[in-house]
Structure 1
Amino acid sequence: MQKIVKQMLNKLGFKNPNFDQTPERIERMWKAFLEVERPTMTVFPTECNEMLIIKNHVTWGFCPHHLLPVKYTFRIGYIPKSLVVGLSKLPELANYFVSFLPLQEDLPPMICDALEEALKPQGVGCSVEGTHLCMVMRGVKSPCVEAVVTKLKGIILLNPSTHDEFFL
């Protein structure tokens with residue numbers, strides 16, 4: 001990887017000492033980003049049947065088309081039947097799936113499916129806002145543009161009041 005980055009920098013005319021360590025830094029950055037472990041979804045019995053939500057979880061990913069950064073802001077929630085998972089697992093799950101360089105459109109279904117599999121909840125939802133630097137810096141060049149993708153399942157999708165509660 002370092003050799004390729006060095007070749008790219010040379011081809012672009014960046015040959016001064018400021019770039020000497022760039023290939024090594026780039027390799028370390030990509031390895032750190034891509035080596036995220038899937039969180040252990042340890043579940044706990046509960047009598048809670050109220051919606052649990054984490055919101056405003058911000059993490060960074062990369063656009064699979066341009067390899068430019070994407071700022072993701074997540075809202076993830078579920079209504080338990082009889083099991084819960086530690087709340088920190090919800091943002092950890094988002095971080096894990098972001099490390100695959102997915103399309104933003106695929107993130108909410110992946111997260112909902114993982115929670116459904118682990119918890120068998122009454123309902124589950126995930127909404128993710130993305131600020132794609134490929135749209136901010138190039139293309140439409142709009143500094144405030146955001147893409148929003150949502151997946152709702154079970155009672156959160158079917159019941160208007162729980163649907164509204166998810167988005168409060």
Structure 2
Amino acid sequence: MAAVVFMRGVNVGGRRTFRPAAFAKELSAFDVVNIGAAGTFIVRKTVRQAALRAEFLRRLPVKAEFMICPARDLMELMSADPFPGADAGKDMRRFVSVLAKRPSKPPRFPLSYPAGDTWQVKLVALRGQFVLSLWRRTGNALVYPNEVVEKQLAIAATTRGWDTISRIHETLQLG
């Protein structure tokens with residue numbers, strides 16, 4: 001079964017940089033497809049997560065954390081219309097955070113930060129190891145979904161925009 005690997009903390013702000021496209025080529029034995037520059041990969045070959053994690057760590061030129069999920073989980077997320085009625089636009093964007101593990105006691109959703117009408121990040125739902133969120137520009141100091149997810153759930157996460165999640169979905173559909 002295919003898997004999706006999300007790296008945490010690489011190619012951000014000029015730190016822990018590497019070249020994802022070249023890295024994917026190094027992993028061609030696993031039929032790896034690179035998605036974007038943030039360290040997101042589809043692994044088409046069936047490989048145990050532990051073996052996949054070890055191979056990524058062995059070959060990666062920088063230190064990183066990984067969130068790995070079965071591709072079918074992401075496909076199920078996409079088929080469920082996870083953002084009903086949430087229009088994305090110039091000042092509002094949809095995000096998906098991938099958790100390192102599922103929370104033992106999930107909070108009640110939705111959760112807004114800051115609370116009230118001036119929210120910048122709204123955690124909408126938890127679906128397996130995915131946290132769905134909305135981010136909006138309010139003109140205040142910027143707060144991003146990943147920091148809110150990690151603070152509220154006390155679990156390491158990495159966050160991707162909805163466009164990236166859609167690209168993963170399309171690539172998986174193409175086989």
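None of the figures in this text is laboratory data; all of them are computed from the coordinates on show. All values reported here derive from a predicted model rather than from experimental measurement. Cβ atoms are built from the backbone, for glycine too; each structure is taken alone.
Below, the figures for the structure above:
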| quantity | calculated |
| --- | --- |
| Ranking 1, 2 by mean count of other Cβ atoms within 10 Å over residues 28-35, the structure that comes out highest | 2 |
| Structures 1, 2, by mean count of other Cβ atoms within 10 Å over residues 36-43: label with the highest value | 2 |
| Per percent of Cα pairs over 23 Å apart, the highest-valued of structures 1, 2 | 1 |
| Among 1, 2, which structure scores highest (criterion: distance in nm of label points 7 Å out along Cα→Cβ at positions 84 and 116) | 2 |
| Ranking 1, 2 by distance in nm of label points 7 Å out along Cα→Cβ at positions 4 and 148, the structure that comes out highest | 1 |
| Source structure (of 1, 2) for helix-only ellipticity at 222 nm (-39500 (n - 2.57) for each DSSP H run of 4 or more, over all residues; to 500), computed value -8000 | 2 |
| Structures 1, 2, by mean count of other Cβ atoms within 10 Å over residues 76-83: label with the highest value | 1 |
| Per FRET efficiency 1/(1 + (r/R0)^6) of positions 20 and 108 (r between Cβ atoms, R0 = 41 Å, to 0.05), the highest-valued of structures 1, 2 | 2 |
